[in-house]
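Asks: Right after this note come the structures.
Values in this text are rule-based calculations from the coordinates and carry no lab data. All figures in this text were calculated on a predicted structure; none of them were measured in a lab.
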Structure P
């Protein structure tokens, strides 16, 4: 009979909490570097935020996105993004804002139409100005901040305030380092990236809540076990679930990154980084922070107890 493959032992006993200072130092350097990169290099904002030209067209047959992209990329108009939406014949073309005012935008539109020919139906042509881009940036930042605050309130009410603080610090860690990676690699930052950041926050808090739930359970179960040992035990007990969930999610995201096309590549990359850094923060940041915030024990004094080593 074949034995199941185990990437993580059934009862691991890895020392996460004793290395918490190393994790804090590494994360501190990572966040500081991300902030500096954002301040020095900035983000490579896409058309959604910088403004540009939007052209909606319909082709007689199913659109060849790859062929259209090759045709428009050689026009010298800078960044050109194509996206199929609705029916297979409908295509949305986004061209970056051209230097030279309104006349330059009109010239760019005529250049695109000349390259595509008369065989397509142009349904909409408009210019997205920098004011709209600024409003989108403000809306994106607001969405991220409100999501983090709502998560903190939820964790606070479900557990204790120390858990809420730990969860929010871990989420801020994930968001800031994600922005730092985009600033370092100068990958296009657009609305889909904002959606990815919100998704990362949801994924990360899900991992964190699973570990926190085990911490709360063990706080009631092991009354005489030292808190660092108890927290380390809780992390080890949920480690297999956390790693396997992250690996299966990464398999799907890697497939999207390599085979999903240019339209969702930035989203896929942000999600891949988010799953990796979110798994790290749930284990190495969120739980050790409970010691920093001076977590208090609760529950019944007569609850069962056992040495941490035996429980693991």
Structure Q
């Protein structure tokens, strides 16, 4: 049996195992494509030396040489890691099945790619968005209150649409939020301007035909849904002549503005309802460059030169 036939037989058995592990068809195909790409690289580079292109004969130096070649070609870290994950799956299975005596990926790792910085809404876009919501009609006052509230509290869309009228305390500027991920309640504060916008909305809401409903946010046919908020946002961004925004950007923007103003990460985590502090580090890292650039003029290493 030639190398190609042996590799095909190996991958056929592995594919059966991936199916048994309930991997999604798209994931299975991705894994197979990446391993076949690796086999082609092996053959093109006369690796392994004993039998070029043979997946079962691969050693750790072969894998390390492959990774070095990927880096030299400038592949993105995320791409390298996805290819490494496919190989890790193959050889982990092959070792468990006694197909190979040693896993060639043992102690060979590829770190995760750095998460991209959170997308924040530029200040000018925020001003333009709120400007088109100015007015005294129901929808103008609702949308003004909605966007200000999302920006002031950083609530998730599911939390926003889940609010009831009784959850608001305008006098103390707090809202009771029930976290959909665990059912735990937390209190979140908002600013006086947002409190005023919410008060204006509640006054026009009182004249809505569905005013007796307990849900805070109402539309024409009923309470707002998770799908309703993006629809409203798309309509208003088009009127404002700004680029597309997604609702979660309000949460990103709230967190970014909090840290930029000197707010503490621990307070941000509690208000935002995050369980994992890693998210805080991501937001903090997004602000690190801005802080460093601002610090340059304060430090001024060229002073006196």
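Asks: Can you tell which of P, Q yields 2, 8, 14, 15, 15, 11, 9, 8, 7, 5, 3, 2, 1, 0 when P(r) over Cα pairs in 5 Å bins from 0, in percent, for residues 18-153 alone is derived from it?
Replies: This value belongs to structure P.
Asks: Comparing relative contact order in percent (Cα under 8 Å, 6 or more apart) across P, Q, which structure shows the greatest value?
Replies: Result for relative contact order in percent (Cα under 8 Å, 6 or more apart) over P, Q: largest is P.
Asks: Which of P, Q yields -20500 for helix-only ellipticity at 222 nm (-39500 (n - 2.57) for each DSSP H run of 4 or more, over all residues; to 500), as computed?
Replies: P
Asks: Here percent of Cα pairs over 24 Å apart was calculated and came to 62; which of the structures P, Q was it taken from?
Replies: The value was obtained from structure P.
Asks: I have 1.16 for Rg/Rh (Cα atoms, Kirkwood Rh), for residues 82-193 alone, calculated from one of the structures P, Q. Which structure is it?
Replies: P
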